[in-house]
Structure P
Amino acid sequence: MTETVPSAPLPPTDFETFARLDIRVGTIVEARPFPAARKPAYQLWIDFGPQIGVKRSSAQITVHYTPDTLIGRQVCAVVNFPARQIGPFLSEVLTLGMPDTKGDVVLIRPDLTVPDGGKLF
């Protein structure tokens, strides 16, 4: 991959627009390779606590992570986007990450363990 240069900031928005995104923390309880994906990816099952439950996500995070290292890891995800069919897999949440210097995804997660289902504010 080529080196990534941070993009220019987007135009200003308002708090109400940001507040419509439901970004929650959850714990990865299962992770599997996803060979049917067009780009290397994993299938993740993320537990967002009793109110939201376990949701599925397809994530292109194979450079820095293996399925074994993902189990038990807390991650942040958008839980109120419509589900998206990715090949034979229904991805229900968008797992969040940032690109490293080569453009490979590094997961966003809390520094300390927090309750699953906690909302970003």
Structure Q
Amino acid sequence: MTLMAAVPTFRDGVPGGETVDVTSDEDVTRLVELLAQPWADTGSIQTDDAVLDVHVHEGWGYLLYSGAAGYLVTDGDPESPSAPSETGFPAGSGLPLERITEAVREFVRTRRLPGAVPWRDVGA
């Protein structure tokens, strides 16, 4: 099964969306670059067993994992702001984009909770 990322967009007052293949490291790089655009919202990658939401805000990257390992958000830099999105990433859950990109690449390869970044329960 080819993995795809669904990315809601809002360009020039018009809601829309893009679907991006995420099968290679280059695809993941393109996805993160797309998410860094001011008109892009949280991207969502869904496997049979898990969903990984990816968000970029003010130069920080955010991940939310939902699957067998739990409902988890990245345990990020305490200086990172909350990220306004449908998902609602809390302050302190953002990480540098390089680390987020590495974690998304790992998820695409393994389809499991990435070990490249630290995690915490969403309720914590």
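We did not get these values from a lab; they are worked out from the coordinates using the rules stated. Quick caveat, the model's predicted, so the values are computed rather than measured. Cβ atoms are built from the backbone, for glycine too; each structure is taken alone.
Comparing relative contact order in percent (Cα under 8 Å, 6 or more apart) across structures P, Q, the highest figure comes from P. Quick check on the output: 15.2 is Kirkwood radius over Cα pairs in Å, derived from one of P, Q. Which one produced it? Only one of P, Q returns 15.2 for Kirkwood radius over Cα pairs in Å, namely P.
Given -1500 as the derived value for helix-only ellipticity at 222 nm (-39500 (n - 2.57) for each DSSP H run of 4 or more, over all residues; to 500), which of the supplied structures P, Q does it correspond to? Source structure for this number: P. Given a value of 14.6 for mean count of other Cβ atoms within 10 Å over residues 44-51, calculated from one of P, Q, which structure does it belong to? This figure was derived from Q.
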